[in-house]
Structure I
Amino acid sequence: MRKITWTFWLLIGGLTALWLLADTLWPAQAGLFALRTVWVQYSGVLAMGMMSVAMLLAARPAALEPLLGGLDKMYRLHKWLGIGALMLSVTHWLWAKGPKWAVGWGWLERPQRGPRPQTTGLEAVLGGWRGTAEGLGEWAFYAAVVLIVLALIKRFPYRLFAKTHTLLAVAYLVLAFHTVVLIRFDYWTQPIGWVMALLVAAGTVSALRVLTRQVGAGRRAQGTIEALHPYPALQVLQSTLRMDERWHGHQPGQFAFVTRTRAEGAHPYTIASAWDAGERRIVFVTKALGDYTRTLADTLRVGERVTVEGPYGCFTFGGAQRRQIWVGAGIGITPFIARMNELAREGGDGREIDLFHSTAVADEAALARMRADAEAAGIRLHILVDARDGRLSGERLRAAVPRWRESSVWFCGPASFGQALRKDLTAHGLPADAFHQELFEMR
């Protein structure tokens, strides 16, 4: 989280600093309309800069994953940037429209405007598009507001979210045109203009990739379902797929996007198996949490072919610590199953590992399999069934693992549970960078 937090604020601070080299928030000329001019430019630069980086992240660039801590962190940053861009766009719109409304209502008097200065060349060409850019930009802003708000409504179905969210790429392209035409022309010869040109260019390329379905195209493979194993008590389905030659393997802890039909779109799932190039099989364990996943047990069929895109993620159990503590809550156990399989096959990696699995429902068949996996991998397994054992807390974890301060902690499960554990452990001495949490929310 630190990486994406720093990236978020460095982007805002960097754009602000570069903009202040070219302009000022407090113009020498007095009056609201003079303030309006500079604040429209400043808010527009920040909003478009944030939207451009958000669009770049939407294209899932593999090179940024290790820098930002994985695609799950990139998508969290994408969400923050989208919310920030929304707030700044509203601010930009209010500065552009508010003083005009005040004049219409008789609250302000419009200042006398002299003749526009004569322009030539490219500046004159852009000036000729000014009215069009203002009109199109306003409508694109309204569309973007609606689409971003829909994306933030958790009850809005994922299938519809995926379709409507793609339309933001269209709104972005219109706003890119709006920006190029209406940003102060002299900015283009200064650092703020150079950076904005790079950001808008990157965002435009990314938007076109989204609209032409090129995102992740080089990381797609076909898989054939070989086996389906339901665990009804847990509302969980285990699916085993045999992958074609385009799947080049994965690390335990990574995830992939799986597509059955173009109409439904891609859904992300953690891979619950280690990779064996000879067998070419991967396993997904999915829980019936939403409208779509509730149908899988009844609609998936052995022999069905699906598209798998990935792998993604950096939740891969690295680090210098010789001790690790794993916490898998509910369906969050899946990355640890994959890692246990790998350790069992390779004879361990020399680390001491404690795995805590907390669950609301005890399925003895699933738990027996987990115990066998843990024993084969040489891992100490702690199973906590909520009704029988109570819930796992930082205090209980610290009591169970006396050398916890020397460990790295790997958590996958409900976000609030992870935050509570992180807060407790770091408050008692665990280094903040020793706590790893997968943010498995793609919206």
Structure II
Amino acid sequence: MADEPVKVIKAGWLIDGIQDKPIRNGVLVIKGKSVETVAEDGAYEIPENAEVIDASNCSVMPGLFDCHVHLSTINACSFANYRVGIFEVTPQLQSFYTLYHAHRCFEMGFTTIRDMGRESPYGHLTAEICAVRDAIDLGLVPGPRVIACGRVVTTGSHHDMNIPRAMPRVPGATVTGPWAVRERVREYIRLGADVIKACVSGGSHAHDDPDSRNITQEELNAMADEAHAFKRPIAAHCWTPEAHRMCLEADIDTIEHMVFVDDETTEAIVAAGKPVTPTLLARTDHNIEIRREIGTAPSILKKLKQVQPYCFEAFQKMHKAGVHIFMGTDTTMGPRMGEHAMELDLYVQHGMTPMDAIKTATINAAQAVGFGDKLGTFEPGKLADFVAVEGDAIADITKLQDKKNIRMVAKEGGIYVDTLSPEHKYVIHPDPGQIQIIDNT
């Protein structure tokens, strides 16, 4: 439309998500909600009525994705010990925590979040994450684009162990058998889930063997078939080569986590074109210390430390083999919501170039979750999500980790965070440290 507003962002370093080098002194032109063009400064005639934004000291890149976040986690922001929060937070209150977590991501430049589900003593929180997504989409509250998950929990699986094993489960909390799995997928789709998630192997919980099988091939095939019948993608928690092979047989769309790998299965993943998200940050010393501070059992901390070198080695092997890597952090109660960009620095530390690391959170992520036609790059007609980061983010990718450096965040052409203009703008929420700690009062 001719009367749509035009924004011209003058960037010091323009990262379009496609090229291997930023455009120095580039221009991003936005018309309404969409990208109109990208050009070098001086090669584009600025319309008289355009809003010109001076980001000449910034790196401007497409809005970032984190494709593995547990937005509905029982976070420790209100509890000295997160395990107390498991029993103190109702699903209704958890919706507000979920929105708060989404805001923390959004203010750090993550304009699209793929949620990967969560359980509670009241059952699964699929309805709550769908409600938060819908409230954002309707414009009732600001926030990132949320891809809502329905997580099918098989009895005794790693996901089942997210809550204490001695705690009674509500009816229907877990399922066993292919037909029960199919019914649960349909229930989540009815609630509005955008993506279905399976748990194929063990993980890091106290009563959980990392290399155990958590589901039968028949159950996994049924889950994938049902999701695909309803035109929904399916993701799978996988820590082992056996789990990877099961996912390939079931035609799972994305593989979650890099822990234990072998060469033959990695080659098969590459040949099948299946994207894998590393989630390295959740296995770092930084996260282990956060988890220790908020009451995580020592047995879990020990497992996280034990698998740490395998995760980093798996990333290096999969990157070298040519696996389609897309960014995900596995953020729950730790690492802290908003710290997602630390994942990108880990990729650089273990062999990626800074530009390729940024691509895992832009073009690679958009393609992996089915948004490649409308997000992930600055191309004409795509939705205008962008983040402006102070300085040269390619020279120092850690700049993305400091909130002071996040100078502007936009989603679909609308600006939600702005510290470039004289009147600053934020997504309003309390800062950490301003929230009451319930179990210490």
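Each reported figure results from applying straightforward, stated rules to the coordinates on display, with no laboratory input. Not measured: the values here are computed from a predicted model. Cβ atoms are built from the backbone, for glycine too; each structure is taken alone.
Quick notes
- Value 4.1, calculated as distance in nm of label points 7 Å out along Cα→Cβ at positions 177 and 281, assigned to which of I, II: II
- Looking across I, II, the calculation of Rg and Dmax of the Cα atoms in Å, for residues 113-344 alone that yields 23.9, 79 traces back to I.
- Ranking I, II by distance in nm of label points 7 Å out along Cα→Cβ at positions 105 and 273, the structure that comes out highest: I
- Answer label among I, II for the case where mean count of other Cβ atoms within 10 Å over residues 289-296, calculated from the coordinates, equals 14.0: I
- Which of I, II leads on relative contact order in percent (Cα under 8 Å, 6 or more apart), largest value: II
- Given 15.6 for mean count of other Cβ atoms within 10 Å over residues 89-96, calculated: source structure among I, II: II
- At a computed -16000 (helix-only ellipticity at 222 nm (-39500 (n - 2.57) for each DSSP H run of 4 or more, over all residues; to 500)), which of I, II: I
- Test item: Cα Rg over 2.2 N^0.38 Å calculated as 1.16, pick one of I, II: I
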